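Listed below are the structures to be examined.
Rule-based calculations on the coordinates, nothing more; no lab input. Remember, it's a predicted structure, so these values are computed and weren't measured experimentally. Cβ atoms are built from the backbone, for glycine too; each structure is taken alone.
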Structure I
Amino acid sequence: MLGFLPPTLRGVIALLLLVINTLFWCSLLLACSLVKLVLPFRATRLRIDPVLNAIATAWIACNSGWMALTQRTAWDVAGVDTLRYEGWYLVNCNHQTWADIFVLQHLLNRRIPMLKFFLKQQLIYVPVIGLAWWALDFPFMKRHSKAELAKHPELRLKDRATTKRACEKFALVPTSVMNFAEGTRFTPAKHRAQQSPYRHLLKPKAGALALSVDAMGEKFHALIDITIVYPAGAPGFWGFLCGLTPRVVVRVQQLAIPADFAAGDYEADEAFRARFQAWLAAMWAAKDRQIDGLLAANPPGAANQP
């Protein structure tokens, strides 16, 4: 509706609406989370967690509202109509920009249980929203360099324990565990530094996925594999708010998680680790080919076509 306004003005309006929306719903979220903090019992969690998730779902719905109001983005989406709201899912997606999170939440809200992300430890200090992520039991992970892990291998075990504790909480209420297998946003510089074998993707990291499957056992109904393509180029956060994302192409598919993966030991069993990595690598190679095809079918010059 406001697509006729200059991009900067649209960005200011979108940012104001995002801030107001976040402050309103987060105040309710934090107030309810105090009950869980004061009464840290399973019975309390079973009653409060659905309320917290409902508040977060309303926040996402309102975000979709200001996106529709301020943007003229053409959405080319396939595969979401077969999703079911019931149950537990492991969700995997390529990662290019902060806008990916808005895209995923917009498309998956109320189609599957609420997405729960693994976040960097530093993000807990983000004003307001960091506390909201804490209240919703988003797991905060510390990133360690290879040198740190080589010097202190116990840090790997600590991250494993953090993941397992988070997934144990997720097992109480239907949840979608979100993972960006690349571990970071794609950039050409990172792609070159990694010498990635894929044209459009960084190398995937299997550890977090494997830990999630191990911790949740047979709870997961399926892996939801998502591919996001921005034909005109991945927008930055401000560019996204300004409505400078003319077209978003998204493909969603459900994949079966091999039954034996729930009983494997990714850290200790070398053969199992190789099999899990091969499964993810095959998925990633198919995703890379899919992105090739989507970009060929959606050249930047056609980005404004519905």
Structure II
Amino acid sequence: MSKSPSHPAALGAALLVTFLWSSSWVLIRWGLDDEALRPLTFAALRYGMAAVVLGGWVASRRRLRTAAAGLSGRTWLQLAALGLVFYAVTQGAQFVAIDNQPAATTSVVLSWTPLLVAWSAAAALSEAPALRQVGGSVLVVAGAWLYFAGDLGATVAGMAAALVGLGANVASSLMGRSANRRADVPPVVVTAISMGVGAVILVGVGLAVEGIPEVSVRGWLLVAWLALVNTALAFTLWNLSLRSLTALESAAINNTMVIQIALLAWIFLDESPGAVGAAGLVLVSVGVFLAQAAGGSRRRRARSPEAAGEGRPG
């Protein structure tokens, strides 16, 4: 078993990963607008290439091969379902949403994921919500109201896709926690299998709906960067950082993506949120963190992006 990173190294790796995931939103917009890539096909290419890389890594490591070969039929079905919901539905809907409205607007909708996961988990466990959780919920609602009060270019198609992505992301977060409970299944195996299944579904749906894509050299470079760096490498670094970070620390770092995406969209996509919108983003970010912090002390470590249930990798 590889050695866990030091705490400062883990913090640095986690921050780097959130920056990579946040930058994905800008790169996706460039691919959709400048390269005329269709959203489902774009998502399929990205996650398909990343799944091939992660699958090759699993196949090249004896311990990982053994773990994958020892999975029961029930576990395979569980991972297939996770791939369908987390990659095919969540990521496909996210690409469609970004294609139809500003990136920051979609990000604000998806930022509700950890809040809804916290409330869903509390309801499933018949636990009364903590005071911080209630306070965080109020801040999220207030922040979202402030943000959406401005003219942010939201569209019916974009919001519908974002809400589908939100619901699927919440469901996949809970499913991911269940899939990662077994300590004998490495997170990279869970990720490789579920991502592979989701990518196959995305390829099939993309071909059926959007046809065979025509991708330029620049388009392939965008796909390759997103797949190899922002997906395969980023997921690996995130898993590594979670060996040293508490769930509360990873939640706080992950939640900076709301602000990062807004700033990057402002700089590179000219999507200015304005003063009121910026205040709304801050309130949403603080509110989501408080909602997560309420349960942070009860679970010391998260085991993977899916297990943490807090991220929305871009």
Inset, instruction - Using FRET efficiency 1/(1 + (r/R0)^6) of positions 99 and 251 (r between Cβ atoms, R0 = 25 Å, to 0.05) as the calculated read-out, with 0.30 as its value, let me know the right label among I, II. - result: II
Inset, instruction - Taking distance in nm of label points 7 Å out along Cα→Cβ at positions 35 and 259 as the quantity of interest, name the structure among I, II where it is greatest. - result: I
Legend entry - With FRET efficiency 1/(1 + (r/R0)^6) of positions 51 and 235 (r between Cβ atoms, R0 = 41 Å, to 0.05) derived as 1.00, matching label from I, II: II
Legend entry - Test item: P(r) over Cα pairs in 20 Å bins from 0, in percent calculated as 30, 60, 9, pick one of I, II: I
Legend entry - relative contact order in percent (Cα under 8 Å, 6 or more apart) from the coordinates reads 40; which among I, II: II
Legend entry - helix-only ellipticity at 222 nm (-39500 (n - 2.57) for each DSSP H run of 4 or more, over all residues; to 500) derived as -24000 - corresponding label from I, II: II
Legend entry - Top of I, II by FRET efficiency 1/(1 + (r/R0)^6) of positions 195 and 219 (r between Cβ atoms, R0 = 41 Å, to 0.05), largest first: II
